[in-house]
Structure P
Amino acid sequence: MKDAHDPLRNRILAVLSEDARRRILPKLTHVEMALGEVIYESGQSIDYIYFPIDCIVSLLYETISGSSAEISVVGREGLVGVSVVMGSDSTPNRLVVQSKGTAYRMLATDLKQEFNAQSEIRILTLRFTQALITQMSQTAVCNRHHAIEQQLCRWLLLSLDRLDTNRLDMTQELIANMLGVRREGVTEAAGKLQRLGIIEYRRGHITVVDRKKLEARCCECYAVVKKETDRLEVRPLTL
């Protein structure tokens, strides 16, 4: 079992070649990621990118009126701040820590240098970007066409995949804000899942007790995203 602070718990760092690790690991700094911490504001210059270890970061879009909705989540499968290698020094989204934990931080300029000079880093970063785009697309489809219960199931599964526990510290109000729906809808959906013995909910805490049933009640959106994300675990070929 890997040490709790082992950078190789991050999937991108884990599949790097030994040569790439020797270059990149010394450039990383271990940081704590507090619940609710804002990593970037919309339009803010990105100075650092983050490789999550056991935290989850939400990418949120906020409207002029102040309402918001989550468009994707990033955990140990990827990195936060990928737009710096896609031709932009900022992001249109607000990035907030959804589940506290730790990450490894790296200067954005260092990632750009590695991306431009090394095909291995370039392939991995672009592969993660494809997975992130897939998640964003499926989130849009799910929010438009699927019931709140299915959206909640998808959100819970995506969160569980990025944690070492089956417990989430999250209020129904915050989940509603993430999904961009009314709190009453989340309360009703969570209550139904609890009556079915799939989750247990106590104020601010959700425990998934039957993952198989949770997956069975979820729409196809979760499986599409998971398939694309799992490709990150395949070691890339160096061009």
Structure Q
Amino acid sequence: MNTYTNPFVVAAAAPATRADFYRKTYLLVAVACAVFGLLLAGILATPAIVNPLTGLFFGNGSIGWLLVLAAFWGISMLANRLAFGGVSTGTQLAGLGVYVLAEALLFSPMLNILMYQFGQEATLSEIVAPAALSTLLLAGGLTATVFMTKTDFSFLRAFISIGFFVALGAMLLLMFFGGIGTWFVIAMTVFIAAVILYQTWMVKTQFRPDQHVGAALIIFAGIATLFWYLIMIFAERRE
């Protein structure tokens, strides 16, 4: 029986086209990670920005976090719309840039609290650095798994769809009735690893050659989220 192949996706394109798509995509991911790091360092070095953000995030209890997460969700929707629906490459890149900035703003209060608690040197050397290295190794391993095997990861779609609502519900319960525990953080790390597998498989098999900016955005989003939870794991180990 013949298997239908979409002629407009990267997987069905000529080898040169596929190589160009992957090169552009992962170059943008690397640039996004570098810009994220620079923005985050700049925000943390500017008390006039990071201190009000920290107060907004942590000074209003669970309600404050809900408002922050709602705002981040809205910005993410806007960034995705620009990155995937922009009529020009500049508009698509603007969407990616908006998302990178939003991630830097989201990370800065957490790291600011950790630096206040453990000191800047200990936070960077014992929490951020190992979390970044672990993120690089884990994301790289997951990516290699997708590209070096012929495994169809479409089966993860149902798991991720259900897992998203389960995780959201669990997060809300923990926020209002108790702190977020180690086991929840570990479970979310495993969940995000599954998301990265699925999204990388989507980029490999379902994206068009002109969607490299959108592809870079979702890959960066997965890496940033994985980094977030690994920071939490190393921070709890430091305590």
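Derivation of every value follows stated rules applied to the coordinates shown; laboratory data play no part. Note that the coordinates shown come from a computational prediction; the quantities given were computed from them, not determined experimentally. Cβ atoms are built from the backbone, for glycine too; each structure is taken alone.
Can you say which of P, Q returns 22 when relative contact order in percent (Cα under 8 Å, 6 or more apart) is computed? Provide the component values of the computation, followed by the final result.
On the way: P: 22; Q: 32.
The value was obtained from structure P.
Could you figure out which one of P, Q the value 2.9 for distance in nm of label points 7 Å out along Cα→Cβ at positions 55 and 215 was computed from?
Numbers: P: 2.9; Q: 4.5.
It traces back to P.
For Kirkwood radius over Cα pairs in Å, for residues 23-118 alone, which of P, Q scores largest? If you can, show how the numbers build up before the last one.
On the way: P: 13.6; Q: 14.3.
Going through P, Q one by one, Kirkwood radius over Cα pairs in Å, for residues 23-118 alone peaks for structure Q.
If you rank structures P, Q by distance in nm of label points 7 Å out along Cα→Cβ at positions 167 and 207, which sits at the top with the largest value?
Working: P: 0.7; Q: 1.9.
Checked P, Q; max of distance in nm of label points 7 Å out along Cα→Cβ at positions 167 and 207 sits with Q.
Name the one structure among P, Q that helix-only ellipticity at 222 nm (-39500 (n - 2.57) for each DSSP H run of 4 or more, over all residues; to 500) of -12500 was derived from. It would help to have the intermediate numbers written out before the result.
Working: P: -12500; Q: -28000.
Source structure: P.
So FRET efficiency 1/(1 + (r/R0)^6) of positions 127 and 159 (r between Cβ atoms, R0 = 25 Å, to 0.05), computed for just one structure, reads 0.25; which one of P, Q is that? Each step should come with its number before you reach the end.
Working: P: 0.70; Q: 0.25.
This value belongs to structure Q.
Matching task: 53, 43, 30 is the computed value of Cα extents along the principal axes in Å. Pick the structure from P, Q.
Computed on structure P.
Among P, Q, considering only distance in nm of label points 7 Å out along Cα→Cβ at positions 39 and 223, which has the greatest calculated value? Don't skip to the end; give the middle numbers.
Numbers: P: 2.9; Q: 1.4.
Top value of distance in nm of label points 7 Å out along Cα→Cβ at positions 39 and 223 goes to structure P.
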